[in-house]
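Structures given as structure tokens follow.
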Structure 1
Amino acid sequence: MNEQSIAEPLEPLYVPTSGNDHQERDTAIEKAAMRKIIWRIVPILTLSYFLAYLDRINIGFAALEMNKSLGLSSTVYGWAAGVFFIAYIIFEIPSNLILERVGTRVWIARILMTWGLIAAGAAFVVGPASLVIVRFLLGFAEAGFFPGVLLYLTYWCPAAYRAKVIAAFSVSVPLAGFVGSPLSGALLGMDGYLGLHGWQWLFIVEGLPATFLGLFVLVYLPSKPDSASWLSRDEKRWLQRKLAAEELSNAGGSHGSVWRTLANPRVLALGLASAGSLATGYGLAFWQPQMVKSFGLTNFQTGLVNAVPFAVAAVGMFVWARRSDGRRERVWHTVVPLLVSAVALASCIYLHQLSLVVVALCFALLGGYGVKGPFWALVSEWTSPSEKAAAIAMINSLANISGFVAPFLLGFIKDQTGSFVLGLIPMIVLACIGAATILILKGYGASGSRQPVSSPG
């Protein structure tokens with residue numbers, strides 16, 4: 001063996017990877033993990049919320065025939081439509097706290113199964129009293145579903161994906177109006193089949209699928225990422241590290257009690273802000289079919305026309321949420337849709353041609369639903385991990401008060417004036433208050449060290 005051969009360096013058995021290699025590997029893992037989560041979790045949640053919203057609002061189409069069949073005035077109908085939210089508000093926070101104890105999968109499945117049975121049971125009401133009772137029970141059964149799913153998504157989705165994922169989940173709301181409108185119009189045409197009214201078939205056909213979906217969720221939906229067999233070990237590690245780092249950076253506040261969170265002025269103000277969008281969404285969901293039919297359309301034609309604003313809202317809310325995530329901006333992406341909604345509703349007061357009214361309703365629902373993704377992403381960023389579950393439930397409960405007030409006031413005003421238009425004023429006011437509330441919270445630094453993003457460019 002010569003000296004040259006001894007002097008030659010041996011090839012290293014291990015070459016450390018560069019920082020760029022590590023970053024590329026993490027990026028690949030991130031993309032793979034989020035792709036799986038979005039395709040395996042979001043569709044089932046979207047379908048669940050689609051059925052939930054459909055079963056809440058299908059009374060709006062049932063009313064086209066049911067009100068006459070049961071002898072309901074506009075005021076009584078508005079009360080029956082809105083009483084759902086009284087139960088929803090009363091039981092939402094307890095339901096969300098139980099969800100944390102028993103697990104998301106079990107509790108969401110329970111909610112789905114019970115509300116499906118009760119929604120179908122609405123087909124057998126015989127008068128105003130029984131209708132109000134069934135609507136109250138439906139609110140009890142559904143309580144906790146939406147905030148529970150929002151909390152569930154925080155177990156799976158880092159902040160950068162949250163508005164987009166929430167919008168993809170929430171797009172089921174306008175989709176329920178888009179698909180449900182012609183479907184409900186067609187089901188009303190089954191009047192007399194097997195001795196049942198068309199509105200009875202509507203409740204049965206649109207209610208029972210939720211019960212079967214609940215059984216599927218019980219088997220399919222994992223409670224948290226560590227129990228998801230379809231995530232690899234590296235993907236689970238990446239997700240756990242990412243979410244833990246975000247929680248650590250957001251844990252600026254004190255870890256107070258649940259009751260302190262519920263009484264937090266910031267949480268109460270966010271509930272008021274959310275009421276602005278919900279008033280528009282539910283007010284129109286319950287009354288828009290009757291508004292459209294007042295132009296002399298048949299039930300099926302009403303279903304087709306009524307679907308148009310919901311289709312526009314479904315596309316618009318997803319595009320708006322992507323813009324919010326792309327710019328990492330939440331405040332103005334919440335404020336602008338609320339103002340658009342208010343202006344569009346105000347224009348309906350002065351319009352008397354169906355095509356122009358439909359255009360205005362498109363903008364009203366685009367604003368009312370477009371706000372959802374950015375707003376709930378903002379809530380997630382403006383609340384600490386220790387208060388998140390209670391805060392989401394409280395905000396949603398307060399916002400749902402408008403789900404009772406808006407349809408009831410619209411019905412009452414219609415009975416008093418014979419017109420829908422003045423009934424839109426409470427929704428306009430609430431949308432403006434919601435926009436102002438968000439701006440005031442931003443001005444007072446509601447997020448503290450968690451100031452969400454820069455101003456829009």
Structure 2
Amino acid sequence: MTHKFKLCTVENEVILTDVNKTPTFNLKAVVQETGIKPDTLRAWERRYGLPQPERTAGRHRLYSQYDIDMLKWLQARQDEGLSISRAVDLWRQLEAEGESPVEAYGVESEETPSQIVAGDSINQLREGWIAACLKFDEHRARQILSQAFALFPMETVCFKLLQQSLAEIGAGWYEGRVTVQQEHFASALAIRQLETLLNAAPPPNKNGRIVVACAPEELHTFSALLITLLLRHRGWDVIYLGADVPPDRLSTTLSDIRPQLLIVTAQTLHTAGTLPGVALLARETNTPMAYGGGVFTMIEEIVLHIPAYYLGDELSAAPQVVERLVSGSHGEPQAQLASPAHQAALDQFTGHRSAIEADVLEALASADVPLRYLKNANRDLGDNIQAALALGDMDLLNHNLEWLQGLLVNFHYRMPEEVMKPYMAAYQKAAKEHLDQAGQPILEWLAHVN
């Protein structure tokens with residue numbers, strides 16, 4: 001069944017009010033309508049898979065009105081300065097999001113892409129995207145992203161808009177100005193955008209594979225997805241394993257895949273503490289491991305304790321580091337591993353942690369703090385103690401303690417600031433009750449901070 005359709009133009013933009021995909025026009029008609037040379041059309045079909053004309057019994061191409069409108073849309077994006085490959089990526093991105101690319105860029109209204117944000121600098125677009133996310137306005141946020149991708153290269157949008165926006169929103173969450181719901185909404189939009197770009201990424205053209213994963217218990221996937229996207233656009237065959245990749249059977253997985261490199265991301269001290277163990281598992285299969293994430297820029301000393309290759313403070317430079325590592329132009333990574341004393345303290349603390357935390361809750365039962373906030377404090381402090389022990393350096397907690405204290409007294413946990421000192425004192429007392437000489441590294445640190 002065919003559908004009626006109506007075409008008009010607004011400022012040289014094609015508007016399709018009812019898409020017609022019936023194959024009707026031969027190659028000559030399409031060339032006359034679009035001005036695109038036959039060789040160029042065939043090259044686009046081979047290279048980008050667009051358009052996708054039907055074939056007659058005699059193998060002649062037949063195009064639909066939809067194909068013609070698509071070609072005119074791609075031409076319009078080229079006129080705006082996009083390369084044909086970026087224009088194709090943008091078309092596929094909009095389609096994957098359930099939008100009509102022609103309508104998204106052609107309908108004359110108060111919210112055409114050129115009018116969504118006052119000004120077209122990346123900073124203005126970022127501010128507009130953040131404002132839309134904080135208002136839970138998904139439609140506006142997506143329009144702003146479409147505008148950004150039409151104006152700037154993919155990497156500029158990913159780093160200067162998406163990554164920096166999430167950093168600003170995350171800071172707002174920490175300070176209590178942004179709710180966890182707003183932060184999750186923005187993160188979900190950003191992650192869906194990266195996944196859309198990944199789906200449109202070109203096929204690999206390099207030999208070998210790279211595995212990208214989030215550290216055990218690490219739920220923040222943005223950095224891992226972005227690294228995957230950057231490497232795929234440089235021709236690598238990247239296998240992305242997702243969030244919270246457990247160490248169980250990791251050696252078996254690496255043996256099956258045989259990658260040239262394993263990349264693991266971590267965003268907190270807690271999850272960074274799992275990386276020495278992951279690195280040792282990777283060594284069992286002679287798989288080089290690299291790592292990165294936001295926590296390593298906040299606590300620089302962590303990198304001294306992980307027997308793997310650090311990707312660097314700037315994620316944008318990660319592909320160059322990866323190229324160097326895969327080429328083999330590197331020495332063995334050096335690290336200060338946890339001592340037997342730290343490992344003994346970790347084993348004892350893990351066995352007595354629940355008892356210590358129960359004593360803290362009992363000691364502060366009369367404090368005017370809801371039980372769930374005290375439990376959150378116990379969880380975060382306990383996780384960080386375990387991470388510092390696994391990394392072999394209790395001083396790493398000093399860097400994290402101020403951040404932890406700020407988190408406990410802010411909007412989220414509502415831990416009154418005056419309760420922090422008795423909380424830490426109660427924790428020290430409970431630790432003395434349950435830990436012996438093996439727990440000395442913990443007891444010494446608690447004595448130092450109290």
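Once FRET efficiency 1/(1 + (r/R0)^6) of positions 85 and 277 (r between Cβ atoms, R0 = 41 Å, to 0.05) is calculated for all of 1, 2, which comes out largest?
Values: 1: 1.00; 2: 0.50.
Evaluating FRET efficiency 1/(1 + (r/R0)^6) of positions 85 and 277 (r between Cβ atoms, R0 = 41 Å, to 0.05) on every structure, the highest lands on 1.
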Figure out for me which of the structures 1, 2 the number 25 belongs to, where relative contact order in percent (Cα under 8 Å, 6 or more apart) was derived from the coordinates.
1
Identify the structure, out of 1, 2, from whose coordinates distance in nm of label points 7 Å out along Cα→Cβ at positions 77 and 221 was calculated to give 3.3.
1
Read-out helix-only ellipticity at 222 nm (-39500 (n - 2.57) for each DSSP H run of 4 or more, over all residues; to 500), computed value -26000, structure in 1, 2:
1
Given 0.95 as the derived value for FRET efficiency 1/(1 + (r/R0)^6) of positions 69 and 157 (r between Cβ atoms, R0 = 41 Å, to 0.05), which of the supplied structures 1, 2 does it correspond to?
2
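Each reported figure results from applying straightforward, stated rules to the coordinates on display, with no laboratory input. This one's a predicted model, so the numbers in the text were calculated from it and none came from an experiment. Cβ atoms are built from the backbone, for glycine too; each structure is taken alone.
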